[in-house]
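The next part holds the structures, each set out as structure tokens.
Please treat every number below as a calculation from the coordinates, not as lab data. Note that the structure is predicted; figures quoted are calculated from it, not measured. Cβ atoms are built from the backbone, for glycine too; each structure is taken alone.
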Structure I
Amino acid sequence: MDFDQLKDCMTSQFEEMSPQVQAAARYVLDNVEDVALMSMRQLAKEADVHPTTMVRLAQAVGFEGFNDLKDVFQTRLRAAPDDLVGRARGLQGKKNSTLKLLEEIEQNAHNNIYQSIHGSGAAKLEKAADFLLSAKRVFIMGLRISYPVAFSFSYAYGMFRSNAQLVDGQAGTTADSLRGIGEGDVLLAISVSPFSRDTVRAVRYARSRGAGILTITDSEITPMNGDRTLNLVARNESMTFFPSITASTALVESLIAIMIAKGGEDLLDVVAESRAQLDEFEAYWEVQSQTPPLLFSDKD
């Protein structure tokens, strides 16, 4: 039995499983790498079930014991394409089942967001928001695949605070953008494996100047770790050959929402001023309320 067959079997048998076995099934399908690498007791602890429940799950899908089920996950991990061409080729193998591919993408995005937000937890996300709110200046950096996330945060943050600097490296100006960073400032650095060399250098430079560091990455262990660092982990499992930014985007949206919730009336006044300034430039297309003139009359 290969992984896809196991997944289909587990899905078809799900309704007949006990609630505890269902919880185990949800966990193993949402954490396929962990199943391949962790012991049965570790998995049971993470899934909040008894170790024997893992055995019952394996038996429910036709195996004698848990190790047989684990072998399927390990085979999947060894065979998983880890290069861009291999992952693209894997997608082409699904070309005759677009609906199934889209369903997998939807479920993958949901899992990434759920595990990232709940994995961070409300307390840590609030701590991160307070870290940003307490900063004298906030420097925001995300390059390559992480750039849209960094820009999104910078744009939204700029609607209610004016102390942000987007470090985008345009025209080779990374060093210039970080000039003067120091104590009281915070660098928000967004990067995932393989980590951008410029982002890692920027983090190390900012730390050496006494700035605080808030990172959004795909691991607890990164080359950006160090003193005065708070790290949020964004799950980035992807159906394509690039890491997904869905969870990273959800995390920065969560930080923006928490900061706005803490802002009070003063923040609302700033947002109103920002909108008024955009209106002066007619930044947005507005649908006119009046009836547009007719291009042709009945007499034509």
Structure II
Amino acid sequence: MRKFGIIGVGHVGVTIAYTLVTKGIADELVLIDTNEGKSVAEQLDLEDAQARLDTTTKIKIQDYKELKDADIVFMTAGKIDAAKETGNRWAEFEYTTASVKNVAPQLKASGFNGIVIDTTNPCDAITQYLQQSSGLSTQQVFGTGTFLDTARMQRVVSEQFDANSKNVAGYTLGEHGDSQFVAWSGVQVNSHPLVEFAKQQGKELDYSALEEEIRKGGWAVYQGKGYTSYGIATCAVKLAQAVLSDAQLECPVSCYSEEFDTYIGQPAVIGKHGIEFVNKIQLTADEQAKFKNSAETIKEKFATI
């Protein structure tokens, strides 16, 4: 039986729930929110949909005890309006740390011993705080981190160079925030290094312009509809499926770095134990300096908890 929990049934949480139910990924689903009426409403709406689906998911709500035998719990609580006012994910920090203080003891008391996938912002700091507060291992708790930012990089590069985004390889690394950066030295299009591919097309590379467009991608979505949901929910579900199927999926997520003693977006292999191992990749000296700067940015702000 494949059982999931979602803590925080806002735009992201409910999109994850809808995906799990309509794709038949979840046999059981537990929805928990500070607003009980929201959980009730989403439960009923998803149950109505199931009369027209080929699969059935048992949906329960508002009971942490039900998480004891869950395979995966998604932490998706947030306060997007706080970020709206400042344009900065750290604006949610006070609210989301308070959410972790509320959630972690109840998650721990439930006896849950599965995998936690965090989407809550600021993602790196909150994932680390949740790991420390829950008592779960760094292997069991990780965040979506720069998995989404990497997808945005793939989209931007594919649009610039007339390629399918699925055929763009490489990573956005570091903080899921302003100090993130693209490791351009490893970016490839159709298995060709980006520099070589751009030359073939007779196009100039402006890394600064590309990176700015990538960084602002999330805010462009947010400004248009008031929140982001599809991209991040898709990332979270893909990571969950990698855990369930022991896929050994290599991708950039927010996980613990022994080198910098912080959670940060870096390549890791995802399998049945969560983080199977961090995959060290070759970076240029400049990219390594940016990675270190990003780690220090996260640590400095995490220290304010």
*State the single structure among I, II that was used to calculate distance in nm of label points 7 Å out along Cα→Cβ at positions 106 and 130, giving 3.9.*
I
*Structure responsible for -14000, with helix-only ellipticity at 222 nm (-39500 (n - 2.57) for each DSSP H run of 4 or more, over all residues; to 500) calculated and labels I, II on offer*: II
*Once distance in nm of label points 7 Å out along Cα→Cβ at positions 2 and 34 is calculated for every structure in I, II, which label goes with the largest value?*
II
*Which structure, out of I, II, was distance in nm of label points 7 Å out along Cα→Cβ at positions 18 and 242 derived from, given a value of 4.7?*
I
_Origin of the value 132, where volume of the Cα convex hull per residue in Å³ was derived from one of I, II_ = II
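Compare distance in nm of label points 7 Å out along Cα→Cβ at positions 26 and 258 across structures I, II and report the one with the greatest value.
By distance in nm of label points 7 Å out along Cα→Cβ at positions 26 and 258, the leading structure of I, II is II.
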*Given a value of 0.40 for FRET efficiency 1/(1 + (r/R0)^6) of positions 10 and 138 (r between Cβ atoms, R0 = 25 Å, to 0.05), point me to the structure among I, II it was derived from.*
II
